[in-house]
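Please find the structures below.
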Structure 1
């Protein structure tokens, strides 16, 4: 594995673990309510702006993944779409770059 692929892989792992640690911490403290989490995303202008930034980034990443996957026929790269929306862009983007940079046979 090249140094660049290893970097993408490490960033994907960190991009999954760090947000999930905060998400699970929130659920443990506040209860397992998705509604409370969505309310927290709208708590003030700063958090709402950050949440909207991530949603728009996730949609842009999804469009890019779909467009490139159709051309490259690298179907496994589609796994980055649910990773993006179930965990976050911090996981989906480096995962996609890791999957995209694999040697094509």
Structure 2
């Protein structure tokens, strides 16, 4: 079984036991799971047609356990003005939350 859901403006395709990264978000103390309710489609791999929402499926959820935190890749930004002697280099690393899918319900 697979599901496509939306989180932070990104559509993510997952199956059970998949591990992926999402944007960091405020969590309550001791929170171990996250439930995604903006599910766009749910299907099985046996050839039956997938259930597709317009835009979301009502009652469908994807539940995931929080595995940990990571830093994203280093992004380097350079500014340059020709003939002025102006050069600047900036960097940025986003914090990411690593989660593992435990259940898909439709």
- Task: Out of 1, 2, choose the structure whose coordinates give semi-axes √(5λ) of the Cα gyration tensor in Å equal to 29, 16, 11 when calculated.
- Result: 1
- Query: Upon calculation of mean count of other Cβ atoms within 10 Å over residues 32-39 from the atomic coordinates, which of the structures 1, 2 produces 14.2?
  - Reply: 2
- Consider the structures 1, 2: one of them gives 4.5 for distance in nm of label points 7 Å out along Cα→Cβ at positions 56 and 80 as calculated from the coordinates. Say which. 2
- Query: Quick one: helix-only ellipticity at 222 nm (-39500 (n - 2.57) for each DSSP H run of 4 or more, over all residues; to 500) came out at -26500 when computed from one of 1, 2, so which one is it?
  - Reply: 1
- Message: Comparing 1, 2, where is distance in nm of label points 7 Å out along Cα→Cβ at positions 48 and 96 highest?
- Response: 2
- Message: Going by relative contact order in percent (Cα under 8 Å, 6 or more apart), which of structures 1, 2 comes out largest?
- Response: 1
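Any read-out appearing in this document is the output of simple, stated calculations on the displayed coordinates, not a laboratory observation. What you see is a predicted model; the values in this text were computed from it and never measured. Cβ atoms are built from the backbone, for glycine too; each structure is taken alone.
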